[in-house]
Structure P
Amino acid sequence: MDLGLAGRRALVTGAGKGIGRSTVLALQAAGARVVAVSRTQADLDSLASECPGVETVCVDLADWETTEKALSSVGPVDLLVNNAAVALLQPFLEVTKEACDTSFNVNLRAVIQVSQIVARGMIARGVPGAIVNVSSQASQRALTNHSVYCDPPTLFTMLASLQIRVNAVNPTVVMTPMGRTNWGDPHKAKVMLDRIPLGKFAEVENVVDAILFLLSNRSSLTTGCTLPVDGGFLAT
């Protein structure tokens, strides 16, 4: 199936590992030109070796000024995947200021800033575009020790009048290295798995497939949507 991504330019944040890295590989395989953003240069170097032709930008998205400088000059972008995130798991009464600041800066503020940079470019060029925010079902249903992780990224539906579509994917637990670390305890995992009708956590490719669909022309009438990739968790 042709997704209409060939020749389009995509920017992916959190591209060094997990969902972001796999999204970069899938976009390039679909013919897109990709700008990969990560705060870890070693991850970008290995990605560039694995995927020649990918442009890389090393920047800490928690730093507003540095991000503005680094991304304002990346050139035209047609597709944006806001994937960078941190998951600092703390019980509510033990949440620290540092955890709040880090989660807010990366999980929300960076989404706003990077989306602003990309959307301004789209508007100036007078072209349609698509933005996909990688969120979590934790944005719709609270989970134990996820107090600073359950605030959802904003959906910029006001951009629809400018033909810029904004959607989100909300996966359940994803078996990335971070997911395996946070859900490696079999007893903790069983409690969650018992609430998922399909009885399994998401694999990275499940999330990437949803992202590519929402970026593609196959979802040209879809905006303001939050697409669950959760095995039926939210339906229970």
Structure Q
Amino acid sequence: MSEKFKNIAVLIDAENISHKFLEDISESTALYGVVSVRRIYGDWTSEKMKGWKTHLLEYAIQPIQQFSNTVGKNSTDSALIIDAMDLLYLQHVDCFCIVSSDSDFTRLAGRVREQGKFVIGIGEKKTPSSFVNACNEFIHIDPTNKNRRNQEQPTEKLNKTEILLERAVDQLSDTSGWVMLSQLMQYIRQVKPDFDLQELGVRKTLDYFTNRNEKYLVKKERDDAPGAIFISKLK
């Protein structure tokens, strides 16, 4: 991850990515900063979009209707590209995330970069190299890993919030294995705006990690004064 952005636009090609990856998409984009625009493009009259519909409200994604006029042609391309170009000239958007496994967005990614904006691509391993290389950074989503995650049975009973915290520590930790608690919580609030400490049975997030000393280490930057608090996961 290169830097934190203040206004990220996430544009999803629903016809070229599965709704099963939505959790991964949400968590990945939150690592880059604040997502201010979430739009998803597709023909919502199609039965193929049924899987996406159930998640739109949960993730606060705005659906954009684009009717399929030609059989076998991705109808979302033009709508997504037009919206991206409109957003490009709104100065507050400093990062674009294009979610698709389609090479048709290669030129769009290059055009956005020419304007000095950062471009993140997200797609499956089958994504053509032309689109991958047109982005500043590209995140490959692996269906195999997704299936494995769904099949995993944790050895202890964890709620979704605990699982999210554990994943966040893994993703945000630096090379030495530590992440600043304030940075961790900023990420959590981005991914889960309704984050509630009561789900963890504590009044402070620090208490949660302190109480789980069999899994996490906690340290303060300075013991003699208030300072940054760091979290690390035991191997």
Structure R
Amino acid sequence: MATLLSIIATDAPVSSSALPALLRKAVDLSFNSITIDGDTSTNDTVALLANGAAGGTEISEGTHDYSVFSGVLSEFAKELAQLVVRDGEGATKFVTIRVVDSKTEEAARKIASTIARSPLVKTALYGKDANWGRILCATGYSLISEPGQAVNDVAEVVTERTSVSFVPTDGSEELKLLVNGEPEQVDEVRAAEILELEDLEILVRLGTGDKQATYWTCDYSHEYITINGDYRT
């Protein structure tokens, strides 16, 4: 969470027993789905407070209002988490990593987080380099728990089914870099145009299922090194 205390307060009449589950779901979809550099502070904290001052029927698990409140809370937490990424040290880009067509949500999430943390991917983004090889590399090693250990599920990433694209946020067509394991003839001019954007998306299609996950990250710039090399905490 980039050394952050996040306190979310509401006057909605949410029961105290419902708060932990609401917060866990919201955090999984937001603060646990971002990274600046992969580091975590021991005091990173998210808290949800509800005083019920608005009155009305108590919101408890299993009710319609619970579902509505959960959706609103998750969306708000997502907006806050994305602001953390946008304010990353030396960041020049806000990057959405979306992994789709996965056999399991767990695998999709692991792959997305690995790509988001990869220094080689992040520096390529800063350098405006359409280097799909670095994205594919991070995808491939993401399911190895530790160096030298066995892959958790070797069938999860199948080269011949994997595709990688850049998706611009201006609504224009995605730029396909790799389709079913085969490199595309990349339009370097178009790639440069997309990589000039402050916001962009990396889309990885695994072709092994119907689950997906999303992570948000930023690039690594020279300024990141300067900021973190010039002061002591």
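Any read-out appearing in this document is the output of simple, stated calculations on the displayed coordinates, not a laboratory observation. Being a predicted model, the structure only gives us computed values, none of them experimental.
Suppose Cα extents along the principal axes in Å works out to 50, 39, 38; of P, Q, R, which structure was it derived from? Write down the numbers at each step before the final one.
Working: P: 50, 39, 38; Q: 65, 38, 29; R: 60, 45, 42.
Derived from P, not from the others.
Comparing relative contact order in percent (Cα under 8 Å, 6 or more apart) across structures P, Q, R, the highest figure is found for R.
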